[in-house]
Structure I
Amino acid sequence: MSKPFLLTFLIGLLVIGGGIWVVFLRQEGAHIDPKGSILKVRTVKLDDNNSAAVVDLRLTNDADYQLVARNIETSADAGKGEIQGNVIAEMDVKGLYTNNPVLGDQFNPVMKVRDKVPPHSSIDREICAMYNISVEELDKRKDMIVRIQDITGPTLELHEKHR
């Protein structure tokens with residue numbers, strides 16, 4: 001091979017490689033990959049067989065598009081498998097706080113379906129859920145799990161850090 005051909009070939013490879021790199025760089029924020037964490041979990045006894053949990057969380061959206069919540073689920077790993085929680089509607093949360101002063105103050109707005117996380121930002125929200133187990137069982141949980149699905153499909157699954 002001649003030196004001019006080899007030099008031209010290497011320059012061509014660099015140009016093509018640079019072009020591919022630019023395409024990947026421009027697509028970096030094009031897909032939603034939400035992140036987040038559970039900040040705090042507070043529990044309260046509703047009756048002998050039912051309890052509620054207030055989960056404060058932080059959601060982060062690094063994408064170029066807003067995240068829009070399609071579905072919100074909670075569950076608790078109470079030792080005998082995952083127990084699904086029934087998410088409490090925003091309008092009923094005020095009553096939960098009023099009737100259970102042991103919960104303290106409401107620190108964050110309630111996360112609800114169709115809530116949005118703007119591009120390149122973070123928000124703090126809370127999710128309240130009722131569980132068909134005693135508060136003692138809920139307090140002995142191994143994990144609290146929150147799943148938030150975006151309208152485009154990706155699902156964020158948050159786990160409580162070890163207590």
Structure II
Amino acid sequence: MWPKLRKQIALELDQLNRLLETHRPLLQQCLKTPPSDIELSALAAMLHSFYTGIENILKRIALELDGAMPGGEFWHRELLAAMTRRGKVRPPLISCTLAERLREYLEFRHVFRQAYTFDLRWDKMRALVLACEETFRSLGGELNAFLRAGPSPP
């Protein structure tokens with residue numbers, strides 16, 4: 001179970017890295033200049049994909065190690081919260097601090113799915129955009145520690 005899961009996580013991390021690499025020039029430009037409307041749309045799509053990739057990792061872990069996914073209307077939030085706690089055969093996956101940061105990306109993804117891109121505002125997205133590379137590094141560090149720890153004793 002763990003070797004397969006490690007490969008799946010590595011693949012998702014590679015995809016997330018590729019996403020950030022692709023958008024890095026735009027991310028760096030945003031440090032100096034607010035994005036145009038078209039660039040803002042591109043950044044919003046990147047943030048959507050960014051959290052979707054992270055959630056893919058969380059779902060794989062829930063299915064492979066916990067045996068099930070949370071259900072109900074708020075399953076996305078419940079899944080994220082569950083990853084801060086010990087599972088049946090796993091240690092906690094992520095810290096509460098990282099989970100709080102990731103929840104902001106989850107909330108943005110919900111907004112993105114409900115809004116027209118012309119309704120997006122840089123002042124609401126700026127912090128997420130500028131923190132996504134650091135968030136990715138934090139996630140990678142916590143995932144590596146999780147994978148090194150391996151299964152928890154019952």
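What follows draws every value from the coordinates through simple rules; no lab data is involved. If you're wondering where the values come from, they're calculated on a predicted model, not measured in any experiment. Cβ atoms are built from the backbone, for glycine too; each structure is taken alone.
Once distance in nm of label points 7 Å out along Cα→Cβ at positions 67 and 99 is computed for every structure in I, II, the highest value turns out to be that of I.
Which one of I, II has distance in nm of label points 7 Å out along Cα→Cβ at positions 19 and 51, as calculated from the coordinates, equal to 1.1? Intermediate results must be reported in sequence, preceding the final value.
Working: I: 6.2; II: 1.1.
It was calculated from structure II.
Once percent of Cα pairs over 29 Å apart is computed for every structure in I, II, the highest value turns out to be that of I. From I, II, which structure was distance in nm of label points 7 Å out along Cα→Cβ at positions 59 and 115 = 2.4 calculated on? Source structure: II.
If helix-only ellipticity at 222 nm (-39500 (n - 2.57) for each DSSP H run of 4 or more, over all residues; to 500) computes to -7500, which of I, II did it come from? Can you show the working numbers first?
Details: I: -7500; II: -24500.
Working through the options, I get structure I.
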